[in-house]
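What follows is a set of structures for review.
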Structure 1
Amino acid sequence: MMAAIDSERELSGRTHPACCNLDLLLKNCQIEQVRRSGPGGQHRNKVETGVVIKHIPTNFTGEASERRQQGRNRSMALFRLRVNLALGYRISEISDAPSLLWQRRIMKGTLKVNSEHDEFPALLAEALDTITCFEFDVKAASEFLKCSSSQLIKFLKKEPRAFAAVNQRRLEAGLHLLK
């Protein structure tokens, strides 16, 4: 289970939903078991192993049905919900410094995290909130986050929808596209 980024920030309500303690996040969610087609044969067609998790305050969802075990699908659906929240929900105010989670993940200016790691959605939310706060100036956002611009861009590319969204907003703001 993921630890909260900063318990002080979480209690103040300034924490992004993708960064919340999982139990706290699930209190605001509706979980539905569904049947889906796909691999698994007859077992798949008669058992509700698919899971859809909906975050009620934001209306974002995450779903998974590719596994035969409902528990594994639930974990995947929760991870996908957190990624969707990181992509689509913005916090307008950032703190004075990067979160403890972000600081733990930076080693000599290099951000170390796999896109499938449990902390990835929280880091993605923080990166996108920071970039948005700095009006899509990736250089200024990377300086605040204590990493290089290239590291921040490389991190965004781990989630192609995030990279495309930042480029779209940069284009709308009259800035050059990131490569």
Structure 2
Amino acid sequence: MNLIETEINDRGYTIREIKLADAERYQSLLLHKDVKPFIPEQLLPNTIFDAIRIVTSLKALSATNTGAYWAICNEDNKLIGSAGFESWSQFHKRLEIAFELHPDYQGQGIMTQALTKIIAFGFENMQAERIEAFTLTHNKPSMHLLKRMGFEHEATLKKYRMFNKKISDIHLFALTK
């Protein structure tokens, strides 16, 4: 799957394929004190080698047709966030979306602009009929964004996922074509 660089606003912000050169900024993003509480500890890149491993696996999603992940970049083409489809069930025409944005860039509409392009790509290029998002029940900013993007809260999944050594309730949101 070809992830073409796409402008998301008139300020020069883009989404593009995530690259190994993004590993250090990606590590910094996930370890930011305001982002880290929403990232499972086993997915935190505590070393640069962890970050390279994670970025490599995100890049592999499109190469293996199992998902697609983008870097969200500022006008200097530096990673400020990421978003994409962590899993893709082609048979069921279903994608699972995930996203994160550096707090310095939140509240400016950047993630909304990026997700608008990414969701369109999922429906048009990946022929999805459904895009799902799973959030921790206390992740208010993500829930607010998903609702604003047209996702509907479908369920609260009780004791659904292990999160940092604790079984946690999860909200399921979905958007259909």
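Which one of 1, 2 has semi-axes √(5λ) of the Cα gyration tensor in Å, as calculated from the coordinates, equal to 22, 20, 17? Considering all the candidates, the number was obtained from 2.
Structures 1, 2 were shown, and Rg and Dmax of the Cα atoms in Å, for residues 75-146 alone at 13.0, 39 was computed from 2. Once mean count of other Cβ atoms within 10 Å over residues 67-74 is computed for every structure in 1, 2, the highest value turns out to be that of 2.
Hey, helix-only ellipticity at 222 nm (-39500 (n - 2.57) for each DSSP H run of 4 or more, over all residues; to 500) derived from one of 1, 2 reads -14000; which structure? Attributed to the structure labelled 1. Ranked by mean count of other Cβ atoms within 10 Å over residues 91-98, structures 1, 2 are led by 2, which has the greatest value.
No value in this document is a laboratory result; all are computed from the given coordinates. These figures come from a predicted structure and were not determined experimentally. Cβ atoms are built from the backbone, for glycine too; each structure is taken alone.
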